[in-house]
Structure P
Amino acid sequence: MVLAFVLGLWLSGMMPGLALAAGSSATKAFTFVQICDTQLGWGFGYENDVNSFKQAVSHINGLKPDLVVICGDLVNTFTDSSIADFLQIRSGLTMPSYCAAGNHDVGNEPTVASLNRYRQALGDDYFSFEHKGYTFVITNTQLWKAPVAGETEKQDAWLRQTLAAAHDKNSPVFIVQHYPLYLTSPDEAEEYYNLPPTKRSELLALFETSGVVAVLSGHRHQLVINEYKGIQMVTGETTCRNTDGRPLGFRLWHVDSPTSIRHEFRPLVPEMPTADFNGDEVIDCADMCIMVDHWGEDYALCDIAPPPFGDGIVDVQDLIALAEHLFEDYRLMAYWKLDETEGEIAHDGAGSNDGILTGGPLWQPAGGQVAGALQFDGIDDYISTPSVLDPADAPFSVFAWIKGGAPGQVVISQTGRPWGANWLRAGPSDGSLMTELKGTGRWDRPLVSGSIITDDSWHHIGLVWDGSNRTLYLDDVQVTTDTQNDLGSTNGGLYIGAGRTLDASSFFSGLIDDVRIYNRAITP
C-alpha cells in the first residue's frame, strides 16, 4: 500500500523531488562550447582577431560539440563590414551557434535604434531554445546594465515566463549572457564589469528557484569562476585578448547529467609547438605531409605563419616556419649530440644540462654513428652533468650509441646516495648489456641482458622505465625486461663514460655518441 501511494504521488506530480528526478531522466548527455568576446578589432589587431576566430572555428569543428554559444561582444565596433566578417566566420561552424548581445554590439547606453540594428543583423537579442532536455536562455544584459524603457520590462517578463515553463517541465537551465552577475561576491558594489546589485539580487533569487544549473558570461576578458548555491558561474577566456595573461581559447562543456556538468579550457594555440600537427611531440616528415595535404587551403592547424595566427592560407611562409623546427623532439629532457669539435663543454641540445669534460676525452668530428662522437680513454675520461631527473618520480628512457668498451665499464651513471646507480654498463663477467638501476626492495637486483656490447661494433643501447617495468634495448630490439615496484630515489648528476663512484675499472674505453634522455617510456 505504501509503495502504491508513493507511486501515485510521483505520477501526479505531488512530490516535487521525485517529479524532478523523473523529468531529469529525459535529459541526454552532450557537449557544447562557450566562446567569449570574439570582439573583432579589440585584440591584437583586426586581422589577428579575425584569424583567431577562424582558428577557434576550426578547432571547434574538430571537437564536434552539439552546439556553440557566444557570450557577446561579437565585434569591437558594430559596423556593416565587421558584422559581415563575424557572420562569415561564424558560418564556418558545422553545428548550430547562438549569440548573446554585448555592450559593444548594442552600445554601453543602448537605444531602440541600436537594439533594432542588432536584431536586423543577428536576430533576437534574447531568446531560448531546448536541447536534449535542457533549456538554454540567452539574455541581453545591457538591458539590465543600462535599462531602456519598455525594452527592459519586456525582457524581464519574458525571462520569468521562460524560466517558469522550463521549471514546469523539469528542464535544467543554462543562462547565456554577456555581463557576469558578479566577480568575487554577490554583495559587491557595481562596477564596469558586473551588474547593478538590485538587479543582481533579483536575478540570483530567480535563478536559484528556477532550476538554473549554470550562468555563462564574458565581458571581463579574464577567467572568473564562482558558484552560487549550486549554480556554476563561469566567465571564460576570449578569442581576441585576455587581460590576465591567459592564452586565447574557449570552454568545452561536458553535460553528463543535471548533477554532472563540467567544463575545460581549450587553447587556440596548443602548449606544444604549432608545427607538431599530429600531436606526437616530434616535428618530422609526418607533419610535413599533413601540411602538403592542405597546401593552398585555409586550414588553421597548418596556417602557422606569420605568428600568432597565420594569414588564412597554407603556403611557403608556413613551410619555412615548419622547417625551422624540423626534427625537433619535445619529449627530450636532455640530448648530448657530442658533435662538438673542440672545447670542454658537451652542449645539451634539449635543455640547460651542459656537461663538463674531465680527463681530456677527444672529439671525433667525423667518427660518430650520428655525425661526431667523443673518444674516452678508459683511464680517467668522463663527462659530468647537472641533475636531469629523479628515477623514482616518473617514467623515462635513456639511449646512447657506443663502440668499444670492456667488461665492467659504464656508459651512463647517476651519482647520489643511497640510490645512485650505473644506468647502462657492460657486465663485469662477459660485457653484456645491463643496468644496476633498481628498486628499493630487499630482493631487487640488477637487470642483465646476456647480449654482448663490447665487440667493437656500433650498438644502440637503451633503458626504459615505464613506472612498473625495466626494459633493456640493444640495437632497437628488446633484449630483456622485468617488473619492479619502484626505483631508488636520487637527484644526483650524471656521469657519461664512468661509474657513479668513478671507480677505476668503470671508465669507458671507446666512442660514445648521441646520448638522449626522454621524459616518458618510448619504444625505439
Structure Q
Amino acid sequence: MKVLKFFGILLIASIVLGVVTCKDDKPDKPDFTADYPEAEKVAGKITIFAKFLVEPCYDVVLAGSYKLKEGTTDWIENPAELSKFVPAGKIGDKDWGAEGWWEVTIDVPASAAISEHSAILGAKPVQLEEDDFAAWAFQIGDESTVELKSGDVDIQPGYSGECNIYFLSNTTAAFIFKGWKNDPCNVVRHNYTFNVTVPAGTPDNADIYLVGDMNGWTVDATKLTKSGSNYTVTMSNVREGSAYKYVMNATWANEELAETGEEGCANSIDNRVTGSSATINDAVKNWRRITIDKCGDGTYPDVDAENGKITIFAKFETDLCGEIGLVGTNNGWSGDPDNLPRFEPAGVIDGKDWGADGWWQIIVDLEGTGFDYDGGGVLSAKPVQLTSDGKFSWDYQIGLYEEGDIELLAGGVDVLPTNPGECNILFRTNVTAVFIFKAWKNDPCTASVIPGGSGTFTVTITSEVEEGADIVFTGNFDEKAWGDSDRVMTLGGDGKYTWTGTYPDNFECKVIKRIADQGDAWASGSNQKFDGTNYSFEFSF
C-alpha cells in the first residue's frame, strides 16, 4: 500500500509540474488562431483554401493533372468533370466562408504525379466564362499574384502572365490570389473579320494561317481564304484583347516579320491584339525565309521544324572532356549511358559546316515519349556531360538560365528552375531550338570524384509517415530514372530507415514516400550529396 501511495503522489506531482507527457500519434491539429483556414491532412487527398482578392463573377474550378483527357496528359477543360470551389465552411468556431475564403478537396490519383517537379499534383484555379467553359485566358495570374499562406507547395512561372502550382505531398494549402490573367467579368466579345494583305514574293500557292489566343496558338487551326491578292477569315465570339499573329504554311519557320531594317534583315513583330472594331485590316510586311531572313538567321544553324521531331543545336563555351548526352522524357530520365542519346557535331547546312564552327546537334524523335507540359509541351530535357571515362552524373548537367549560363537564340521553349542549381528545358512543340551553353552545374573536367562503393545508408524522416507507406531510397543509380527506384528501405525499431547496397561515384540521394494506389510523394528540399564518410541523412515530406 505504501508503494502504491508513493507512485500516486509521484504521478500527481508530475502532472502538476508538467513532467508527464503523452505521445499523440494523431496529425497536428489545425491552428485556429491563424489568419487563414487550415484542416487536417488526409491521405490521398489535397484540400485547397483560396481567397480571391479580385472577386470572381463566375464559378471557379480547379484544373489540373488529377483530371486528364483520355489517353493523354492534357488537362481536362470541361467544367462538368472538374472540382468546383465552394465557400469554405466552419473550422472550429470560425466561419471562413463568411470571411471570403473558398475551398476545394480532391482525390489525387497516381496518374496526377508530375515527376518533373517531384510533385503529386499540378493544378491551378480557372474562372469559367459566361457559357460555363473553362478558358485558360481566365486562369490565375503570374507568380507575383499568388501569396502562399501554408502548404507543401512549389509555385513556378509558366507562360507569359501565368504560373503553375505544384503540390509536393498530400497537404492542406492556403493561398491568396490577387488577380487573374484576364478577368471574364469585363470581357467584350466580337465576331471579327480579319482582312490581310501579304508582301510581294508570297508564293501564289501559299497557305496563310491566323495563330493566337482564339485557337490556342495552334499553327494549323485557322486557315484564311484567298480573295484576289488578299486573304480573309471571320471568327465568332472572340475576346477583345486577344493576341495573334500570322504564319505561312502552318509553320513558325515562315512567321510574319517586321519591315526590312538597315541590315537587310527583319525582326519579329510584337503580337497583334484585337480591338473594338469588328473589322480588322492587317498588312504582313515580310515572311521569314520567304521574302527575307530574320535578323540573326545565318549567325547560328537552323532548319525547318519537322513534324514529330525536335532538333537542338548547341554551342558549349567551356572545354569538353567527355561526350554530351540529352537526358529527359526522351529516355525516361535514365542516367544509363547506354540509353543516353548523344550530341554530334552539326553538319553542313546551306553550304556552311556548322560543326567546324563549334556547333553540336541532336534530333529527338517524339514518338512514344508521352510527355505533356500543362497541355502545351512535348519534351522536357537537358544536356549532361559525361566524364572522360563515360560515366553519368547529375552533377554535370547544364547550369542556370537565370544566372546567364544558358542563352536561347531560337525556339519555342521554357527554361524553368527545378532543384537548387538546376533547370529543365521544356519544349512547347515541334521546334528547332538553338542554345549557347556557357557553364555546367559542375565541370567534370575539373571536378574531384568521390568514388562509389557499397554500404548501409540510414535515413531519418522528420515528418509524418502514414501507416502502410513505403520509404523508397533513390539516387543517381545508372540503371533507372530516380522515380522508378524500387529500393524499399527497412524500418528499424528506432524509427529510422536503412538500405544496404552499391552506390555510384559522386552519389546523390533522396527518398520517396510510396503509398499503393495513391502515387509517390517526394521528399522536400535538395538532393543529399554523399561525402564519402557520412551515411546518415534526414528528409521530410
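Where a number appears in this text, it was derived from the coordinates with a stated rule and is not lab data. Keep in mind that what you see is a predicted model, and the values were worked out from it rather than measured. Cβ atoms are built from the backbone, for glycine too; each structure is taken alone.
Side notes on the structure shown:
- Source structure of the calculated read-out (helix-only ellipticity at 222 nm (-39500 (n - 2.57) for each DSSP H run of 4 or more, over all residues; to 500), -6500) within P, Q: P.
- Of the structures P, Q, the one that 3.8 was derived from, the read-out being distance in nm of label points 7 Å out along Cα→Cβ at positions 243 and 291: P
- Among P, Q, structure where distance in nm of label points 7 Å out along Cα→Cβ at positions 443 and 499 as derived comes to 2.7: P
- Kirkwood radius over Cα pairs in Å, for residues 139-282 alone from the coordinates reads 17.9; which among P, Q: Q
- Comparison of P, Q - label where Rg/Rh (Cα atoms, Kirkwood Rh) is highest: P
- Among P, Q, which structure scores highest (criterion: mean count of other Cβ atoms within 10 Å over residues 51-58): P
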